[in-house]
1. Given a value of 3.8 for distance in nm of label points 7 Å out along Cα→Cβ at positions 29 and 77, calculated from one of I, II, III, which structure does it belong to?
2. If we compute relative contact order in percent (Cα under 8 Å, 6 or more apart) for structures I, II, III, which one ends up with the highest value?
3. Out of I, II, III, which structure matches -12000 when helix-only ellipticity at 222 nm (-39500 (n - 2.57) for each DSSP H run of 4 or more, over all residues; to 500) is calculated?
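None of the figures in this text is laboratory data; all of them are computed from the coordinates on show. Quantities reported herein were computed from a predicted structural model and do not represent experimental measurements. Cβ atoms are built from the backbone, for glycine too; each structure is taken alone.
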Structure I
Amino acid sequence: MFFFLMLLCLALSACSPQEAGGSAAPDKREVSVATVAAQAKGFAVGSMMNANTVYVFFDTQCPHCGHLWEASQALHGKVKFVWIPVGMINAISSAQAAALLTAVNPGALMSEHEASLLAGKGGISGSSSVPADIEKAIKSNTQLLNSFGAEAVPFVVAKNLKTGQTVSRDGAMSTPVLAEFLGLDLP
């Protein structure tokens, strides 16, 4: 029974492109923090001057991404998070992503969005008119995620602070699990 519950938890901790009718890239490239930093467009929250950056690919319609957003809040004083929106679940994903990427305070808007999404209210509204450069950035983010062979969002890419190794993982995590994954000590 325990094994079944563990499998169920793992299956329910992320949103996959297959669920949304898409597919992951057949030819996978190595996950690289430098590649993500150079190619992805997102918004930063947390310890802005910190050299330790955690990159999170997410879809605005993914509730698991909302849970990871909540779990990451306690770590904002320790690292900088860059949230990279992708469009894979449905049409509203890109419109909401565009609203976040063009917001004056994307962190506050993301908190509002995730609270609404997790309450079953669908999140923030997004304009049906997405600027071409923002639409291109969201598509590029999605292609970059797919190029890593990622099968679900949220998808986290970082350097573990204790080992120095690049780490990547899909799925939501609790704050303690996220801290351990990143090599952070919790108080």
Structure II
Amino acid sequence: MEKSDTLIIFVKNPIPGRVKTRLAKDIGDEKAVWVYKKLLDCTLEAVKPLDVSKSVWYGDELNHDDLWNGSQKHLQHGNDLGERMSNAFRQAFQESNKVCIIGSDCPQLSSEIIENAFRTLKDHDFVIGPAIDGGYYLLGMRSYQPTVFNSIEWSGPEVYTKTIANFNQLNASYKILEELRDVDDLNDINALGLKVP
């Protein structure tokens, strides 16, 4: 049987005080949850048309009845974000040849960008979509390479540049997608023109 491509989607459970904590300092926990639910809606719209396997990984607990019904559902595990992503990639590669991961806080992400990422993996080892804050909104690979998550401070501003350095250490081919803006704080809300009630 031919292996399908897999899109890993990392989500958080929309619990006050647990999501968008930097944003919550400016607008409060309840409004931060409202924003995060809107971001989940945007993410769903971007991935819905894609002809790939969708694998949703929750940060706190499995939600058996939510937006993501019809997708495979898993619980993230690992000591930091890199370990959690690595574990998700390792599992996805048991059934897939090409795997991409996205988060759920980038309203500019589109189906076209994700489709382009999977196409890129036909002739590149990696694909990455840089975020304005120094992180990335998408990472894709065509074989499981856990060392790309090594030696990275996940809350810092050099996640993207350190990841590129890890690609280079592997002598890997990679393509960089367009830069997009994640929503982390009030500046991002204002820059994107998002309206919060």
Structure III
Amino acid sequence: MLRVMLIDEDEERRALLGGALIENGYEIVSEISGTQNLYEAVKDAHPDVIIIGTDSPSRDSLEDICLLSRDAPRPIVMFTHDGDGKKIREAIRSGVSAYVVDGLKGDRIRPLVDVAIARFEAHQALVSELEAMQGKLADRKIVERAKGILMQKKNCSEEEAYRILRKTAMDKNMKLVEVAGQLIEMANLLT
């Protein structure tokens, strides 16, 4: 059972959304009227999904969503009456997984939440892949810099410098990038 945080300043719409969520088998763990202190509310409730009902997303609410998406990302579904293209792009950029205009019908809730979760998971996978690639690139730059130092100090080829780094890493049971980092630190101390 998915745990849902429901956010809507309009009590009538919040009750309608809440009823549709319960009918579709979701557990509502928190209901709040706005996105102020959203991070703390999410931290306390631990929802799997956040559902927001609003006439039109405000700049402040989009900023709150952006901060949440950066620090404690969750799939977010926004039901609204505002079909303005600029608002849609801003909402998606801030971390909204599904932006639904005039689509608040009970039978549409489950598919919309499923789409939001799928989009969120795909986005998170891309973010993780990007972070891993950036880490590999940073490690490679460190190794390249260490090879350059060895080539200069030992007057050796790039291949020989790499062999020295690799052998040292194996002998010390360390990662290649760790040995390269230590070599760079030592070289900086000596200059």
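1. Among I, II, III, the structure yielding 3.8 for distance in nm of label points 7 Å out along Cα→Cβ at positions 29 and 77 is I.
2. When relative contact order in percent (Cα under 8 Å, 6 or more apart) is calculated for I, II, III, structure I comes out on top.
3. I
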